[in-house]
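Pasting the structures here.
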Structure P
Amino acid sequence: MIDFKMIEPAKKTYGVTYAIRDIILLADEVAKTGKEMFYLNIGDPNVYDHVTPRHIIEATYKAMLENKNGYSPSSGIKPALEAIERDANKKGIDNILDIFITTGASEAIEICLTALLNAGENFLMPTPGYPLYTAVQSKLELTPNPYYLDESNGWQPDIEDIKSKINDKTRAIVIINPNNPTGSVAEKETLLKIIELALEHNLLIISDEIYDKLLFDGKKHISIASLNKEVPCVTFSGLSKNFVVPGFRLGWGVASGNPARMKAYLEAVNRILRARVCANHPEQYAVSPALDGDQSHIKMMVETLQRRRDITNEMLNNIPGIKLVKPTGAFYAFPSINVKDDNKFVSELIKKTGVIVVPGTGFGQKPGTSHFRVVILPQEEVLRKAYERIADFLDGYKD
């Protein structure tokens, strides 16, 4: 009889986690009991009351009917690339070296990190930050190198901490602006200091700006690439958040900076782009209508989200044991909570109340602190009920 042995997975996969979706495993078990559930965990606007603009759908549908259903060029179709270039120019990025369209901004991020880093090297990862970066870090067998955002300074990147973390294996600085999970927006002064460090240490800046049109209180977004024509930079964006089509999986990267410094790196990026063939083809025909066409939905969405941000800020800050730095962009909030273990807190909260949030450990946080992330996309009445349940739960919660 053959002695069958278990197929062992690669060791690097054990570090691949994604707390935003991992928490759903527990939530699904609780939902089976019939408990009313409050989903404050997934950053998908379509799950709530946010609707894709009709002209974006029609552009894709028209492309499909015209049989634009085969492969596209590896970097994307010309009308979409030209629209992305115009949008980047509006943001002040006028020294563009390359543009490429990908299967969501997530693929652009993974391709750009893969093209840059060897096993054992590192990139400076904002913490708290989007967990995709740490998942890719594990996949590429990189050495973790987190830098912290300063909660006492509106979650701005801590420049002194960044300086202290740069070593001879550091290849890039990642910024997420506006930030997921904190909802913070980087100030110009902060961005200029990051540029200085990148130029001094020959580092690539990877700037994730997927929420760049969703800002509150009249705040203006600044693309870091617009502040310096020499600094090597790749700026990411996409249709998913600003244009309410996360399911289209359509994002892009815009490379800029000194051509001589970026030439070999961009050749590597394009080798990977060609090897994976192309991004979704028909959906690319929605890029120009989205970026060049009617964007009135963005104004309405920002007004709606700002109201929900205000409810979140007021109600959470009124709960004993919770403190929230007021978000100024995106659609998240990242309150601190006076508990020893935020994983345990979130698990018990879901079981007892049906309110689903994500523990701060899933995004990274300073040792000795505890946080959780909420999504402010749901309707006002849903948010109010959820926050009331959190308050009631915390009133009797024991670590």
Structure Q
Amino acid sequence: MSVLKVLEERGFIKQTTHQEPLYEMLEKEKVTFYVGFDPTADSLHVGHMLPVMAMAHMQRAGHRPIAILGGGTAMIGDPSGKTDMRKMLTQEQIDYNASRFKAQLSRFINFDNDQALMVNNGDWLRGLNYIEFLREIGSQFSVNRMLTAECFKSRMERGLSFIEFNYMLLQSYDFLVLYRKYGCKLQMGGDDQWSNILAGADLIRRLEGGEAFGITFPLLTTSAGKKMGKTEAGAVWLDPEKTTPYEFYQYWRNVDDRDVERFLALYTFLPLDEVRRLGQLKDKEINEAKRILAYEVTKLTHGEEAAKNAQEAARALFNRGGDESSIPSVELSYEQVASGISIIDLVVAAKLVDSKSEARRLVAQGGITLNEQRITDSNHQVITADFKEGKVIIKKGKKQYQMVKLV
């Protein structure tokens, strides 16, 4: 089956340019394509996983991915899909962040023997001669046409800075450089990049007389309307130091029932027949599909051992006899608890909240349980006898757990 058909059936495709020629090219050639990643943090997060999985499908079909890190464009920010200009980082911050991405991407994409490439657009953007750039590239762009692009129209009322207005030219230039240097004929990105992708393909046609194509992905939200990878605690990162494999597993384990089939199609390599079967499960049976989703995505991101440990930790928490060694935990000394410790101080010590006032509010609202007993009195004292076999389990809300051990 054509890789484009695979991507369509699994839900990756929002828009494509010149669909029939694109189908034909992907069937006949080994195509070099690229996806951009802005190194504005020191880790990728769940929101990046859709394009990463699309890259993996493309590579499995014999095509060559380029992951382009925006070491140049991140220095001015991207207005696409945003209402505020992104905070500008220093060159040192950007380079450090970029250096962290390859190990994470290598879980999904094989970089051995140039089967995939990672490049940094800072290599050609930071040293640009502005006059020469305007003469070669700026002369190919119509301001009137640029202002009709959605990424600019949405900013006009709030104000659009000249530095942001340059972004389309720079991203288009990226496509041109990759076309010239690596024969890259396809750019893939989120649907908020549609105007930039079209501009880059048009620039290649104007200056090189070549064909170039674009594919955009849907901008995913959960059925509850939340942005993918966003939780009350913040972003769900791919770096295990920022989001533990257990927390990562739990994010997928707790998705809305309505999202299970869609997420299995997008974020695992399970055959679509199996995805559809799991997606049809109802009521309590859907939990099995969620466990498979959580396990498969965690295995891809962190490896099989981490996925098994996370699964065992989840079983232990829900009293099914699993291995509790992977449950997130903190340690307290006997001296800290010997004369009793307030539930407020314990919740803060367990790192479930950042402040005593937040802990007090949660307790008052019935949002804290200790060893499955709901605690609503903020003056409640926890004593050593509460630590069964030297530990207690504190739960915040329905989904966040922490084990506190006495040492």
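A short reminder: the numbers here are calculations on the coordinates, not readings from a lab. Computed from a predicted structure; not experimentally measured.
Summary of computed values
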quantity: Which of P, Q leads on relative contact order in percent (Cα under 8 Å, 6 or more apart), largest value; calculated: P
quantity: Source structure (of P, Q) for Rg and Dmax of the Cα atoms in Å, computed value 24.5, 79; calculated: Q
